[in-house]
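Each structure below appears as structure tokens.
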Structure I
């Protein structure tokens, strides 16, 4: 895969194997005798699809490398991380996200995630809210939301056929022509913005040994679920970005999901003429929106803390008053 200037590869060991991640480690982000350890963490999680990897965010996360310690992993089954031979389920990635944050971050962390991974990140934040400070999500969807059944689609049924599934992956999915076509027809609103490096990065990831296991689990629908059944439990402050021309799930689905939990989902921004991955299609706009949302979510947190102080003081004063009264009556 292709790393930006100044970015290094590291890894951790998870319950499903080695997980590679990328972070700044040399010039121009890190000078001699300096460290990123005192910077707040900012995690970027890629979505799923033939050839997905941390490359998906590589045009965005360097813009934050002077202010944050950026961490962009290849999730298990993708990129340069381990590719166990297994049928993947949502719980695998919910667990992997938690393990990654526990091993690489100290304290609650801001997490930026894409598409189905963003939906899985919501479930991880529900299970382990202490690990998450805020969420900025692009097109978070379980792909079976509000009763839709992704597995009923023709392609999902076709790819569920044993033997045929791996044959189709090797011949029809893991090749440059299919990737170019998929990006143009399904992922980008403007195919003219797809350049050779993107196709090359996706093809390299799709060609890793055993890469078909995670990809086929995704295409079969094994990782899909109804996010509307979970999103009301989210308590982490969240901002959502949704491309107007997303092929898999329309902005109407996103708005319905957001209205289920306005207490947690503070911001919903629809971007015109953009597809599933604005981070690749319009990285400059995506960077600007992330900066805007980081500031807004931080201000919301500060306001909540400021409002909580007088309430806490009132509760303490009331307790003291009650104790004083009780002691007086006893005397």
Structure II
């Protein structure tokens, strides 16, 4: 099974495997089985905004871990994403993406939530306030004015600065026309990172400097993270987790958000969210699932299909449409070893 898993993952990376395993039939949920539940009722999870960077899996992982361990502060998704980028699979995908686009300053993006969770657990977490995930603080050297810059643009600029330092265009920190600061990184520390880092290590070095002394161990409660491809029992699996007051990570084709009935099934449309609840909709006569997205809480910022009834960045998807769009699911079980 492990061989089949990696084969399909590699196939997805090359655009060769856009259909998940399993048929289009599934075990439907009855009205009696579809009891209303929402994990956020007992533990609120604010909707995140990933901006233009494809770190949906890291945002979902951060929320999944925060909920599982009932951590009172938000976990940095940027920390999880940059840590994940050190994996061989991430390096391969990043290389392919950069070659295809011709842009070598393109940051590592997209990922597998199960791997991201497994990689960050032994290290502990960094708080969102210490290492933000959607915008970084950019300071103009001359005016000393600062503003929050969207993270994709920030990373692109940091790559460019590192190259200028490496090639001797910039020799001292005073020559920086701008710089980025974090809770534990001032101008001098930022320049030191630029000077000592390589193109491949710059984000990891920045993550280490920003989070190093602020990293907090996860609780010692053992957990098991399970990955399953779409199959006949997928909806049943999702319901079982929700019945135990646990969210579920869902990989699916994001075209569902544009039109719940008709959407493309291509590698570029894969997206990761958390299923946080369900309820029975008397209008559609269907069990409907609440998907916590990471595109911000403002529903007007994206042309969602109005049938999704977007509320504060949470989408409501009928069971049939959810199953049609999904490719895989990831669940966490507490009390079991990883």
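What follows draws every value from the coordinates through simple rules; no lab data is involved. As the structure is a computational prediction, the values presented were derived from the model and not from experiment. Cβ atoms are built from the backbone, for glycine too; each structure is taken alone.
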- Task: Can you spot which of I, II the value 8.1 was calculated from, given it is mean projected area of the Cα convex hull in nm², for residues 68-171 alone?
- Result: I
- Please state which of the structures I, II yields 25 when relative contact order in percent (Cα under 8 Å, 6 or more apart) is computed from it. II
- Where does the value 14.0 come from, among I, II, when mean count of other Cβ atoms within 10 Å over residues 84-91 is the thing being computed? I
- Task: Work out the source of -9500 here, i.e. which of I, II gives that when helix-only ellipticity at 222 nm (-39500 (n - 2.57) for each DSSP H run of 4 or more, over all residues; to 500) is computed.
- Result: II
